[in-house]
Structure 1
Amino acid sequence: MPKISSEKVQERKDEILDACASLYQKTSYRNVTMKDIATFTSFSRPSIYNYFQTIEEIFLGLITRETNNWAEDLRSIAEHNETLSADELASAVAHTLEQRETMLRILSTNFNEIEDNSRPERLLEYKAAMQRAFEAFDVCLHKFLPKKSTQECFKIRFQFFPYLHGVYPYSHITEKQKEAMDKVGTPHPKMTVYDLTYSLLSKLFQ
């Protein structure tokens with residue numbers, strides 16, 4: 001591959017990720033292919049492999065970008081508010097997740113497979129993004145919940161972050177799923193991403 005600037009490399013990566021995100025809004029993870037993504041970019045399909053070697057790497061790149069953006073959203077809460085009650089903080093964090101449905105949806109897939117089929121350097125990028133989200137979340141806890149000890153804040157984080165893997169499927173129940181649940185008598189109240197995350201956070205922050 002001819003040498004190109006780091007800015008151009010990032011521009012092409014973002015173009016690939018944008019194409020993946022656009023397709024993912026219309027179909028499932030399993031149905032998105034390299035060929036489909038290439039039709040939405042300005043360069044050839046073989047060129048994609050210069051940046052991402054597998055479809056899993058593209059999805060990992062997409063969630064890495066989403067997670068970095070979420071970390072910035074969390075930091076903005078701390079930077080733009082002098083004080084927040086526990087309930088107000090729960091609401092603010094829940095609102096940030098309303099904007100991250102792509103991140104939540106990818107988390108709800110077989111995420112171990114995505115990580116396993118990505119190169120170590122791509123996985124490292126994602127783990128670094130997650131660490132930024134952890135740190136930004138912790139900043140909010142320490143600023144707005146000063147009575148919580150470091151150990152208590154750590155416990156809150158590790159009760160909340162694993163929960164995120166189940167938020168998308170519970171907030172986006174399909175008609176097929178509803179029909180099956182109706183047949184076995186399982187209730188399925190309409191719950192949004194905000195509803196689910198606020199409900200848990202408001203309890204954890206007390």
Structure 2
Amino acid sequence: MNIFDINNIAFTLGGAGVSWLELFGVIAGLTCVVMAGRNNKYNFWVGYLYNILLFILFWQRHLYSAMLLQPIAFAINAFGHWRWTHPKEDERSSQDASALKVSRLDMRGWCIALTVVVTAGAVWGYVLSQLGTRWGVGTFSPDPTPWLDSFVLMLTLLAQFLSAQKKWDCWIVWLVVNAANITLYLSAGLVFMPIVSALYLINGIWSLWTWFKLYRDGK
């Protein structure tokens with residue numbers, strides 16, 4: 001049995017098959033975000049596996065923007081792994097001097113972040129809208145939701161970068177991303193992933209409060 005083939009079905013949900021690849025990706029993803037929400041530095045190891053599984057899944061589903069996100073996400077994950085375990089002197093947690101403490105993004109940082117997201121999202125959305133229709137016909141299948149796919153990509157990169165820096169604000173962005181992902185996954189014919197995104201939303205709300213307490217206590 002090839003678990004990397006989305007045609008190999010683990011079980012059926014709502015009349016749609018859930019592949020082994022999707023199932024293992026979901027387990028890895030949920031494990032990673034739950035560990036991150038609990039400030040566990042070992043979440044990064046699970047994150048590496050999650051990126052690999054999602055790359056394969058999205059390639060087979062023709063979600064090219066989400067697919068191309070994974071190598072970038074892998075690199076950000078590695079950067080975050082380093083940042084969380086190698087803080088500067090003024091960034092050390094009051095609980096553990098070898099750990100990075102939680103901080104917050106200031107207004108200037110938010111303005112820069114949102115400007116980059118809007119600009120890059122517009123450019124990449126246009127590129128995706130042309131793939132399979134005007135460019136690469138016969139090579140790429142058209143992206144079913146190019147603009148949503150693009151802006152979700154940019155917001156996801158922002159959330160991951162903020163998480164790598166242990167910014168409390170990352171959970172606000174994750175809430176938006178997971179809400180958008182429910183629509184994105186449904187449009188791609190995925191059944192299991194929207195349910196998982198709903199679980200991510202619940203974890204994001206819980207983590208928002210958990211990290212705020214860490215920020216308040218300088219941890």
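Things to note:
- Computed 1.7 for distance in nm of label points 7 Å out along Cα→Cβ at positions 83 and 99 - originating structure among 1, 2: 2
- Per FRET efficiency 1/(1 + (r/R0)^6) of positions 147 and 171 (r between Cβ atoms, R0 = 25 Å, to 0.05), the highest-valued of structures 1, 2: 2
- Structure with the greatest value (metric relative contact order in percent (Cα under 8 Å, 6 or more apart), set 1, 2): 1
- Parent structure of the calculated result 3.0, given that distance in nm of label points 7 Å out along Cα→Cβ at positions 11 and 179 is the read-out and 1, 2 the choices: 2
- Entry that produces 11.9 once Kirkwood radius over Cα pairs in Å, for residues 75-114 alone is calculated, selected from 1, 2: 1
- A value of 45, 21, 13 for Cα extents along the principal axes in Å, for residues 27-90 alone, calculated from one of 1, 2, originates in structure 2.
- At a computed 2.7 (distance in nm of label points 7 Å out along Cα→Cβ at positions 131 and 155), which of 1, 2: 1
- Computing Rg and Dmax of the Cα atoms in Å across structures 1, 2 gives 17.9, 57 for structure 2.
- When distance in nm of label points 7 Å out along Cα→Cβ at positions 43 and 195 is worked out for each of 1, 2, structure 1 gives the greatest result.
Every number in this text was worked out from the coordinates using simple rules, so none of it is lab data. Fair warning: this is a prediction, and the values are worked out from it, not measured in the lab. Cβ atoms are built from the backbone, for glycine too; each structure is taken alone.
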